[in-house]
1. Here relative contact order in percent (Cα under 8 Å, 6 or more apart) has been calculated and equals 27, so which of I, II was it run on?
2. Have a look at I, II and say which one yields 54, 27, 23 for Cα extents along the principal axes in Å, as calculated.
3. Say we calculate distance in nm of label points 7 Å out along Cα→Cβ at positions 20 and 76 for every structure; which of I, II gives the highest result?
4. If FRET efficiency 1/(1 + (r/R0)^6) of positions 44 and 68 (r between Cβ atoms, R0 = 35 Å, to 0.05) computes to 1.00, which of I, II did it come from?
5. Taking Cα extents along the principal axes in Å, for residues 28-83 alone from the coordinates of each of I, II, which one would give 44, 19, 18?
6. For distance in nm of label points 7 Å out along Cα→Cβ at positions 4 and 52, find whichever of I, II sits highest and give me its label.
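What follows is calculated from the coordinates using simple rules that are stated; it is not laboratory data. Small disclaimer: the values here were computed from a predicted structure and weren't measured. Cβ atoms are built from the backbone, for glycine too; each structure is taken alone.
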Structure I
C-alpha cells in the first residue's frame, strides 16, 4: 500500500506548542501554504503595526521580516514563518 503525504502544521509560542493540524498534501499547494503560514503568524501574535511594517519595501527603515517564509528541503521539505510565535509546515508520510 502506498504511503499518503500530508501537510503537518505546528505552531509555537516560544517553546510551547499552540497549534497542530494535519491534512492531505493535495488540497493546498505550496504557495497557498506559505500564505496560510503568514496569516497564522499574524493572527497569533503580531500587532497591526508589525503586520503593516512587514508589507513595506525591503529597503524601508520600518520594514520587518516577521512574515518571511523560509523553506528547507533536507531532511524533509518544510516551510517556517515567524519568530515568536512561529509556525512550521512540513510534508509527512503515513
Structure II
C-alpha cells in the first residue's frame, strides 16, 4: 500500500523544525522512520506533514560531563555503544 499524501520538510535547525511543526498541527517528526514508515505504508498513520530531523546536526550529540551522559536525538546507537567516555560514566550503556 502507498501512504496518504503529506507535506515534507527537511529543516536544518531545531528552530526550523519547531516552526514547521507549529505550521502543521497534524505533522509528525521523522527520524529513523522504523516505526512511522510502516504505519504510513499501511495507512494506519496519515499525518498532514512529515518533518525530517535528520539534517539537524545539533541533535547528533553525545556529551559526557559531570552531570552524566547526554545522548542527542540523532546519536546512533553504535556511537553510544563504542564511546569509551560514556562507558566510563555509565558502563551499562555499551551493553544496552
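1. It must be structure II, since only it matches.
2. I
3. Numbers: I: 1.2; II: 2.1.
Across I, II, distance in nm of label points 7 Å out along Cα→Cβ at positions 20 and 76 peaks for II.
4. It must be structure I, since only it matches.
5. Matching structure: II.
6. I
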